[in-house]
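J.: Below you'll find the structures, each written out as structure tokens.
None of the figures in this text is laboratory data; all of them are computed from the coordinates on show. In this text, all values refer to a predicted model and were calculated from it rather than measured experimentally. Cβ atoms are built from the backbone, for glycine too; each structure is taken alone.
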Structure I
């Protein structure tokens, strides 16, 4: 029987620092919606460690959802829900509410229109927190040579992808009713960016 699990090396490197930031903003009993959960490794790890009621993984890709389901089967976590198909640009989303919306390594591996669609969709769910993780430009400039090289590689795969300007992301969030709460420097020139509603 084929093992559908995917493995992302970066997960092992960043999952603990992501947990440290999320733990400051997630409350006991929260429902978390993860956008584009990919392999499912973050979902598995964070759902097990955070005192939440449920972690809902999603992904528009069927193979990613198969990976998430396979991880759930191998390592059962009671509050990790089965994966749902979700493309941020399509309405309605397959969930009606969430206390926290999480998007890890999403904005740079999607067209810019997905950033606005993510905040628009999140606004309809009335979450208390939106958490983003990934590389960002600041003041229109890359924060490291490695991020500039990474963007070149991204755009060689899809010209619509790229490292986003943090200020543009903040402006987009504010246009949909979210306010910046915290920007945290993370390893490997990444940032955690946390928004609150109102």
Structure II
């Protein structure tokens, strides 16, 4: 079953500072939007109409799941979002892959056609969103995410999701490749 990378989300202390850092690369930077229900201030980086695999910067601004994640793990990779045509079929095909369905998904699949996948040793959540059509004809804004210390099994788990863009880092740093620019994740989390 086909999937398309929608975005990679980073939890950052300040979306304004992260966006300011990215201006040097001449990326399209969207407006800051506050999401009351999520308790976040968010900025998309990349052209949402012309590119796939955009970057989402998320700053916790009130108490909730994102502020708790920031307190527990600090800034960095939060989730990877993928689009699929049929969420139930997609999840069924993942049986035996090693991914676990997050309990929150029991509610979110029914109400928003969104599921969350996790694994204790994985440094990210996977957000699976059902869409009416997949936008796989646009160029990729983010072409690669390098994560340090991924095992062969971890790489296979990402491949099973259709995420060949996720690779093992040859350094101790997470690195995003955005329009041919290699950017250390830690530089966005200042």
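J.: Quick check for you: by FRET efficiency 1/(1 + (r/R0)^6) of positions 29 and 165 (r between Cβ atoms, R0 = 30 Å, to 0.05), which of I, II is greatest?
T.: On the way: I: 0.30; II: 0.90.
Going through I, II one by one, FRET efficiency 1/(1 + (r/R0)^6) of positions 29 and 165 (r between Cβ atoms, R0 = 30 Å, to 0.05) is largest in II.
J.: With mean projected area of the Cα convex hull in nm², for residues 69-180 alone derived from the coordinates and found to be 8.4, which of I, II does the value describe?
T.: The read-out was computed on structure I.
J.: If you don't mind, another one. Looking at distance in nm of label points 7 Å out along Cα→Cβ at positions 37 and 53, point out which structure of I, II has the largest value.
T.: Going through I, II one by one, distance in nm of label points 7 Å out along Cα→Cβ at positions 37 and 53 is largest in II.
J.: Given -6000 as the derived value for helix-only ellipticity at 222 nm (-39500 (n - 2.57) for each DSSP H run of 4 or more, over all residues; to 500), which of the supplied structures I, II does it correspond to?
T.: Numbers: I: -11500; II: -6000.
The value was obtained from structure II.
J.: Thinking only about relative contact order in percent (Cα under 8 Å, 6 or more apart), which of I, II has the largest value?
T.: Values: I: 18; II: 24.
That would be structure II.
J.: I, II: which one has distance in nm of label points 7 Å out along Cα→Cβ at positions 13 and 85, as calculated, at 4.6?
T.: Computed on structure II.
J.: Using the calculated result 15.8, 43 for Rg and Dmax of the Cα atoms in Å, pick out the matching structure from I, II.
T.: On the way: I: 15.8, 50; II: 15.8, 43.
Here the read-out was taken from II.
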